[in-house]
Structures are given as structure tokens and as C-alpha cells.
Structure 1
């Protein structure tokens, strides 16, 4: 619950900053002189993309571990608390510096724009804290395995382990650039910094970060949703294989975020683009498995016909409906991701609002809607409250509002991006240039539509925050189940090799060395002129 408290406080503040951002971008309001556009944009990105997601994920992993692996031993629990407090100290330090206008560098914190040196110290504490908390999750898992030799690990524990290993390996890139480049550079200990190397190390981390968000959502789809709809998981083996493939192929793919970088050769961009498309395979496996579970369960409950079984799904239960909406939105979101990773098509939409719209479909819709669906049973489960019909009705309204708001906002962003509207910029008409003026015309190619979507999303966020308060303090006392499904009785035996973590980590290391060693060596040996600190451009 400590993690959830921080997550939802970050969520509501970040959402309100998103509203201001949308209204400013649409030219509907002007910010006061003491508040900058890039300041609120940084608050929005950091609090929602990093703080809300990370804290919620660790809450889910800790709670699910205790539910499936047994109560956490006291020593491991203390380790989890240490991780929580180190992460929280880093979060508070970063928040103070952003609000003070000393770190308006967005959540990507690209060099050569420099924040206050302590901002990078705060980021370091945030990452180290998550590593400590992650060590607690891993210790819990391996402790269970030691005490239950020869038994198959519960699926939740297996997936939590894969998620934490992915996170730790991915963070090595951002930890390297922050510790070895940005901290010495921002403190004035070095005169310049290799910007290309810094950006490469960030995106080594940045794309696996997407799967750190997605994998817990997949965990809920695989482990919890089948129980909610009254069924069993279609295939335990397929679920484990998908997570192994996510671990292997979601890390060595960062160059597809740098397809327009002149300092990276076409060959290595091609290699990592191919690996990016390989990641599509476990996503398709997940879709097959989850919808196989839905159809199998619905037909056992009397569903008939090619599509008639869909009517047997509990569409009026927000615990199912919110994640299901996330799954459906992931279809266009995944298609957009294929465009982003394609060299020729990426050249059209690179650094435009299209990318922001895509980001809001994947993380802002698929992940967040699933997290909302989890919240509706997880928070009452932890607080000793009931999941009531009243809460279900509020949740259904909140889910519809979020989906509708995202339809307007993200849809407009995609279409405006195709017209060349840039990302990361405040309101401007570029001196009434005809191309820029086109971004203010038409129903779905208009900044006003983005602002309308932002207003609807804010209403959904406020309702979600009320629902959070209701689940913590106002709902009637009682018990709410933590749903954990079982594999289908006719499912095949799960191969033991899936839990050979030494093998999978070894393959991950080889893939990373293959994908990054030569290009990173070239960036260091043939480095372009380094950049000095620029820290007064966007205050």
C-alpha cells in the first residue's frame, strides 16, 4: 500500500499537468510567468511514465508474490522497505528540482540540455532503490524454489522474476550514462560529453522500459483475468515462453529509436530493427493465448457461433472490462509501433506528434487501463474492503471516459503527426506559416481536439482518484479476492528449461554484446566533438 499511495499521488499530479499541457498546446490558455511549459511537461512525463508506473508495478509484484509464493520473510520484507525509501528519496529530490525549474529536461533528459547536478543524483537513487526492491522480489522467488525443490514455480512468481531481470539489465544503460557521463559533466568535472553515446545508452534502457510497463499488464492478463471470467489459463507453457522471449529480445533494440541518428551506421540500425520485429512474436503469442482463454471459457459457459461466445464475457465487470479495453487498444498501438520501427516510415513521423500519440496508446491506454483494472480488486484486497456494485459502476464510467478521451487526444496526435506537427513544443503558429496553420484546422487534425481529449482524460483521472480514495477509506469492510487462475486441465506439461535463468541471462548478454559492442566502441573511439553544458535554454 505504501507503493500504491505514492503511485496514485503521482498519478493525479501528473494528470493535472497533462491537462495544462494540452490547453497550452491548443493555444487556449497561457501559463503564468513563474510556470514554464517544459516544466509541466517534465512533471507530466516523470510522474506518469516513471513514478506512477514503477511504484504501481512493485506494489503488484510484492502483493502477487505474497499471494502465490507465501508471505515474505521478514528479512526480505525489510529489503523491500529499504528499496522503497531509497526510491522515494530520489523521487522527492527530483520532484523538488523539477518544481523549482532546475530540471525542465523532460523524462528523457537528453544531453546537452543539463539539469541541476542533484537531479542526476536523484535519478541514481531512484534506480538504485528499484534494484534493491527488485532484489527482494528475486530473493522471495528463489527462496520459494529452494524450499520447494522439484515443484513448478507459480506462474506469477516466474513472470515477476522475468520482469525484474529485464528491469535490472535495462537499467545498466541509464545507470552508466548518469553515473559516468551526466553527473561529472553537470558538476563541471568534465568539460564536455559525448552526446551520441549518452543518447544510445538512454535508449538501451528506454525501449526495455516499455516492456517493464507492459509485462505486469501481461501478468494480469495471463494470471488474473482468466479467474475473473471464471475460467482457466489456456496454456501455462505458452505464457512462460512468451516472457522468456520478451526478456531475450526487448533489450538489444534501442537503435530503432535512433533511426535518424547520423552517428549510427545503417548496418547496426538494420540489425536492431530486425530484433525489434522479433519482439512482435511474443506479443502475438500473448494475444493468441489470452483470446484462446476467453473463447475456451466462454464456450464452456454456453457460448456458440464464430463470434457469439464474445457475448458470454463479463463486459459489465470493470475488473475485466478495463484491461479488455487496454487489450483492444493495443491492436492499433502495436500497428503504430511497427511503423515507428520501420526505417522508411519512421522518417515520416520521427519527432512528430505521431510518436506522442503512439506512446499514449501503448502506455497511456493499454498499460494504464490494465493497472486501473488491477486496482479495482487489488486495493480493496489490501485494505480489507469490498469490491461493491457502486465501485463497479464508477469504474465502468471511468474506463469509458478514459477510452473516449484517449480516442480524441491520441487520434488527433496521430493525424497531426502525419501533417508534420512536432512533438515537445509549446503553442506556436511558426509566424502563421501555412503548414503550421493546417494543424489548427479540421476536426481531427486540430490542437483543440487534443485539448478536448485532455479535458476528458482529466475528468477520468479525477474520478479514478476518487475511486482510489473510496477503495482505501470509504468502501465497506470485507474481503476481496486476489484472483489467481490455474492452467487448463488438458494443458501440456511445462518444460523445466523455462526456469533455467542462467541460460536466458547468458543469451541476453550475448545478444546485447552482439548488438552494441561494435557501435558503442565506434562512438567512443571516433567520438564527435563533445558538448558543453547548456542549462538555461528552457527555463
Structure 2
């Protein structure tokens, strides 16, 4: 890794050529089914079991990957202008296990390095075999051209490994496990961890610098990801409590209205918690890309991925607070003595649902930029970030709605002025819907960028309008917060009207840019008629079907948490 800022190439640097047998490809940070001609991005990893694969580089170089191999290819521009030695591109072929035949025509602007567990070969052309066995011996031999080597290097063509020998390699085992459970973020990180440990004995200073850089990121990230998953798992407890409340209402033959509200509350909280779990998985995707960019040594990519990670982590904390607030809504239903209290409980639950939806949509949109970064399209990634920064206020306002609805709930329980508390809570709910709409419009605005970095499209103005409308609602919400604190209601009516107008404006804007709310599962028409007859009950808005992730039960061992090579 050089001191100069690394700038990845724009788009793919190679394509997958002929392949046969069992071949696994990790492309742009995610395992993908191999396909002839599929574009390969810097940092691509190819693992073969009883199979072979070839890579065709855009500059005419080729690589043939033998059976039982684990190889990562990194191809980057170091600078837009050539360095002192005339080279501005570096290609690294990192062979953890197995062997590969690499051929190229010498190009003055490009440096090619074959990085092996204990050695590095700098090619001067034109082709040869390189590999590593299960004992991490670095092996190779040119059949044409010359190379400069450093470290412990044996000049011989390695024999083809057997599957039994390959399975003795921790790197090979980690890759197989990761590919078989691509949804498991801990396995994805551990795969990179194992890969880094493979090069722990390499004495090349550039390789050692890269190893230490990745270790510094991996060690805390494993624990951070595990903590995220634990919080996602804990969120399911809120859902279970809501389910128990409904069950208890039915078993104790409560009033039909209480039973109905308990059911509506369970539905709303279920959607909130499932969306929170989905948002957790989305945020981990950004963590994985940050690891990939660190592994590549791409400083610009690391900067983008780290910015998105920090933004996502902050948003996820807001969503967690929102989900925890649902407990208060459940408790209120359990002790409610009238329909007004039941309506307040649903208002709280709906505000939580909208706030979590806002966060989840924002994280999904921001993650488009890290996905583009992993595909070496920094120009498009930067444009997506510009849009997400404009709509980031939606997450902040969503946090404010949760704060205010909590304050309204406390006032509702502790004062006689329940009307003001309910009015403020309902205004917070409406504002939380506006925040979700703003996030949706931001998400819609980045769609053209994914395909064309030079065309943001006419949706930019829609984002500006949405943010302006959100700002008006936010100011009105602050006025209602003051009224709640002081008991002065002189501006309550005007503030609520402003929020309602902003809500109507946002719905029109959504229609103009062709955004439709996701519809949940079919609703029983009879249940709808019952809801319409229920006095004082604020009916929840519809939302998308719940999405979830598998939560990893087994905690990390002490050995797993340590990435330091020995």
C-alpha cells in the first residue's frame, strides 16, 4: 500500500471467462453465482473447489485459476497522473491457496504484484504459475519474462492440491463457510480475518502495512456487528410482549374494543421490530464494504464507506430508541380505562413505526453509495451521498417525533389536560409520516444515479421541496413541544394546521414522483368496519410486510475476536 491516495478504477476491471465445476465468486463484497462474462470489480475473490475459472482483464492480461484455490484480485489506479516511475496502476493478485497461471504483456503504466503468504513477486512479464500450498509455502515459476521476488519463495510449479489438503487451510474453510451462508455477517468478517492472517508471515512492507490496516478495522468491527445483532434480537422481545398483551386481552375476555386495539398494536409493533431488524442487516452491509475497501487499500473508498457507516450507526440508535418506546404503548393498553387512552397507545405505536421506516429507508438509500463504491464507481457514489445528505434531516426529525411523543405520553399520564397531550402526540405521528415520505422521495431520487452517474434527473427538485415541507412541519412540531411544556395553547391550532398542510403537500409530491406506499397483508373487511365504529381510536396506517434476518445465536470466542497474527 503506497502513501499516495488510492483511487479505484471506474467500473469493472475484468470479466469472468470460461469456468467449470464448483466455482464461487465474491464480487463487490457479496457472493454471486458465476456467469460467463460477468463484470469483476476491484477486490473480487474467486474460490474453486472441484472446478476451474479464468479471468480476462480489460488490458488483455489473463488468469487461469486451478482447482482448490482461493484468490483475490485487486486492480486500482494510484493517481490520475503517472508517478515518478511512470506507473499509475497497480494490480495485485493475492493467492491464499492453490495456484493460478497469469499472463500479461508488459505495460509501462502498470505494476503487477503476485502476493503470496510469505513472498511477493513483482512481474516484469510475461507469464508463469504461482501458488501456495496448505502449509503456506509460496511457490511459482515464470515460463517467460522475468520477475523480482522478496521473502521466502520457492521457484517451482506447485502440485495440484487435493480437497483434503485444501481443507487444512483456514482460509479455504472460511471461504467455504462464508459462501454457504452469505447472509451471515460474522462469517463474512471472519473470512477476511482468516485471509489477513494468511499473510501474517509476509515480510514485504507494503503487505504488512495492509495487514495491520485491516486488523485495526476487523478487531472492533466483529464485536460491533455482534452487538448490533444482539440488539436486533432483543427487539423481538418488544414484539413478543405485544403478542402476549393481545393474547391476555382475549383470554380475560376484555371489552371488544380493547381486544381490537391490542391486535392493531401488535400489528404495528411487529412491523416496527421487523423493519428494525432489516435496517440492522442493511447497516451491516455498509460495515462489510468498509472492510472490503480497507482490504483493497482504497483510501477514497474507505472514506465513503466509513461516512455511510457512521451515518447508519447513528440512525440505527434512533430506531432502537423508537422500538423501545413501543413498550410504553403496550403498557398503556394494559392499563387503559377509556378509548382515549387506547387511541394514545396506537398513536405512540404508529409514530414508532413511521420513525423506524424513516431510518430503514435512509439506511437503504445510503447503502446504494457503498454498493457503488464496491463497484468502483466513486462518481455515482458521491452523487448518491449528496442526495442522502439533503434528506438526512428526515432521520433527525424522526428522532424528535419519538422524543415528543414520549413527553406527550408522560403528560397524558400525569396531568388532567389529556386533550393537549393527545393533540401533540397525533401531530408527532403525522410528522413522523412526513419524515418517512421525505426519506422515500430521497430514495426515489437516487434511482437514476445507479445507472448513470452524470444524470441525477428531475427528481432533485422533488427532494428540495420535500425537505422544505419537512422543515415547516419540524418548526410547527417545536411549537407544539413548547405548548406541552408550558401549557400555553395559543399556537396549537396553527401549528397542527401547518403539520397537516405539510402532510397533504407531501402526499401530492409522492404522487407526482410516482411513489406508492407498500401495502401489507390483506385486511379483513369486517375488521375495517369494526375499526370505523370505534370511537376515539386512531387507526394505524398501512406498511410493508415484515422483513427479517437470521440472528446468530453463538457468541464469538476469544480467539475469534482477536485478529492479531502470531
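Worth pointing out:
- For 0.10 (FRET efficiency 1/(1 + (r/R0)^6) of positions 213 and 461 (r between Cβ atoms, R0 = 30 Å, to 0.05), calculated) the corresponding structure among 1, 2: 2
- Entry that produces -0.27, -0.62, -1.07 once log10 I(q)/I(0) by the Debye sum over Cα atoms at q = 0.05, 0.08, 0.12 Å⁻¹ is calculated, selected from 1, 2: 2
- For 1.1 (distance in nm of label points 7 Å out along Cα→Cβ at positions 333 and 413, calculated) the corresponding structure among 1, 2: 1
- With helix-only ellipticity at 222 nm (-39500 (n - 2.57) for each DSSP H run of 4 or more, over all residues; to 500) derived as -21500, matching label from 1, 2: 1
- When distance in nm of label points 7 Å out along Cα→Cβ at positions 181 and 309 is computed for each of 1, 2, the one that comes out at 5.0 is 1.
- Parent structure of the calculated result 20, given that relative contact order in percent (Cα under 8 Å, 6 or more apart) is the read-out and 1, 2 the choices: 1
Bear in mind these aren't lab numbers, they're just calculated from the coordinates by the rules spelled out. Quick caveat, the model's predicted, so the values are computed rather than measured. Cβ atoms are built from the backbone, for glycine too; each structure is taken alone.
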